[in-house]
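Listed after this line are the structures, all set down as structure tokens.
Each reported figure results from applying straightforward, stated rules to the coordinates on display, with no laboratory input. This structure is a prediction, so every number in the text was calculated from the model and none was measured. Cβ atoms are built from the backbone, for glycine too; each structure is taken alone.
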Structure I
Amino acid sequence: MFAQSHRKPGRTIGGKSFDFHEQEMVRSGKWRLEVVPAEVLGLARPLQVYRAIRKGKFIAPWSREDMEGYCPMHWADIKFGQGACGLRCRPCFLIGTHRVLVNPCRHVLYENVDECVEEVRLWLMNPTRAVLGLGIDASDSLLYEGVTHLAARLIPLFASPVTNPHGCKLILLTKTANVHYLEGLPTRNVLVTFSLNPESMADLWEGKFDDGVRVTPPVGKRLAASRRAQEVGFETRWRIDPILTPPDWEEAYWPFFRDAAKDGLRPTRITLGTYRETSPSLRTMAAKWGLPPMEWLPEKLIKEGMHYHVPREERVMVYRQVVDLIMSAWAGTGHVPVIALCKEPREVKQAVGLDHDRCNCG
């Protein structure tokens, strides 16, 4: 009866069905299946989610603060959901993180929003970080806004010096075009970030339904949403991550940046990242959950730090080329975006000429 079909995992693990944990959580009543209409999501089709009650704290700072290439001292995350967000992006690290625990096609969306808002309100009076992310490492900040209305409740807290005396920032990160949910809200201390790529590159890695239709909205709609957020007064930022480099990749990225600049889009920061994986098992997990493989992958990935990256020399070359494209695109507009790298060691930043920490989460 659901408009969204989903292939059931066809393999077992430890003698059990691969989705045994999902089945058990539903059987026990801890998770309840719900269908969110397409118009609420801002997608072409509805999605299935599980509704649940979060037992632990919602605000989750990084536990390790010595990881090279990360900025855990800058921000903490609001965990209003669990598992991959449901947009089915094939290389999403959350697929590997949650493995058999959460179906990447059915996000676990927490229902106890009042508790989340109260926790944030108290945190703002005695913050441990300068920035809070609205699920930026746990969900999509605006995909389920029509269900939770969480951003609408949190933004006024951040905008007011009474409830936010330390001037902390709230960062939203989305692959949607759902800025209409932010209309009429204050803009102070709120950063709206769009995860973007040229349309042809988005097709290579963003999620798809079983019949091959992409789950995420067209990139053109997301660019229009970025413009709208900018027009109503929000600081807008972009993440171009992962940058993919199939043959003639520059021919896709140059018109993407050029046309955006010509159309008046003015992101204050553009954070770049190249393709990386937390573990090669991520692709195995995605396949077991029934996700199709990516249409393009780098020929070589090597272990460096916490991730498998393309070789360092190749990353530096790609970053330099993209930086040149961005600078050329916005030249003469009177606007120069801050360009930063995500999850890269200091040596790579230095080689690219971007030895600073003004990335999206800063």
Structure II
Amino acid sequence: MFRLSPEEETIVEVVADFVDDQVRPRVRELEHDNVYPEEWIEAMKRLGVYGLLIPESYGGSDVSAACFARVTMELARGWMSLSGAMGGHSVVCHLIKTFGTEEQRAAYLPKLASGEIRATMALTEPGGGSDLQGMTTVARKADGGYVIDGAKMWITNARRAGLVALLCKTDPAATPAHSGISVLLVEREAGYEVSRDLPKMGYKGVESCEMVFDGVKVGADALLGTEEGKGFAQMMRGLEVGRIQVASRAIGIGQAALNDAIRYSQERETFGKPIWRHQSIGNYLADMATKLEAAKLLTLNAASRLDSGERADMEAGMAKLYASEVGMEIALDAMRIHGGYGYSTEFDIERYFRDAPLMIIGEGTNEIQRKVIAEQLIRRNPI
């Protein structure tokens, strides 16, 4: 059901080799120093990672969502920050491909595919959290375009992005509120301010910032598509990709933690035998592997539904919910297996433990995922 084409399997294998050969031998040093991985980002551009969801006619690969998920898993297995560096970018690519005008596709997709321009999305606001409909960022019509005022928080790649898909209100008085929300494609040259980098427990190397839009002017052609008020629905479809991507990140972290736990449990001996032979440790490994496989299947199922063209918000929400919780559990269990060494910065386990919680919070908290799932269950099963 989730089998990739031979060409897609090759893409995944190439990325896996990149992770094993270049990333994993050096990631601990870069992560602890909070260094932006410029060399690896450039390598990802050459590998075509930034163009995975862009049609070949615009210079991309346009692989299946399952292939995209598998590539994300491999990058996160090396360093979650690398998968984060292409996550929001990929959502923006999907938005432009799906909802953009032909002029927007022609202007942006080739440069996005090559990585010449990297994109990010700006949704969350200070104090707003997951309440997107309650946003206060407003774009008012003026001089044949829009003037934007507002602020956004936790924007990944904000300092390095050349294009921002900004969720804002073009009609603040609209009822219901979502009918007045649009997506504007804002270029760096428009003059928004990246006011500060936000300090984080994990997710190092890649910046997460506050952005301020103070009278920022854009043309009418910055509106994604041709009609105002469609932005909320557009972004919700984009977040189907985003939540599959976040689920895949969590799986990558879980896979790395499980791999390390399996290796360590064979090397470490107590009471005259490898610790995996102790029932308590063996049970941990069995549960970790089983949960991880279930998370993969949920995620690939959501990807398959997305590829079919069907609505996938419930499936993507299920994948994100389960995979992120499992990723956190596996990171903790791997730390238990490593004992004191798992708490040491000389081992990678502590990094997995710091990176994993973001998946529970990001791209809509897991409490929001449960709400989405429940609503879709009722909508799909009316009485």
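Which structure, out of I, II, was helix-only ellipticity at 222 nm (-39500 (n - 2.57) for each DSSP H run of 4 or more, over all residues; to 500) calculated from, if the result is -9000?
I
Where does the value 2.6 come from, among I, II, when distance in nm of label points 7 Å out along Cα→Cβ at positions 103 and 167 is the thing being computed?
II
From I, II, which structure was mean count of other Cβ atoms within 10 Å over residues 127-134 = 14.8 calculated on? Can you show the working numbers first?
Numbers: I: 20.0; II: 14.8.
Traced to structure II.
Where does the value 2.0 come from, among I, II, when distance in nm of label points 7 Å out along Cα→Cβ at positions 215 and 231 is the thing being computed?
Only structure II yields this read-out.
If mean count of other Cβ atoms within 10 Å over residues 159-166 comes out at 13.2 when worked out from the coordinates, which of I, II was used?
Only one of I, II returns 13.2 for mean count of other Cβ atoms within 10 Å over residues 159-166, namely I.
Identify the structure, out of I, II, from whose coordinates FRET efficiency 1/(1 + (r/R0)^6) of positions 183 and 239 (r between Cβ atoms, R0 = 25 Å, to 0.05) was calculated to give 0.65. Show your work: numbers first, answer last.
Working: I: 0.65; II: 1.00.
Here the read-out was taken from I.
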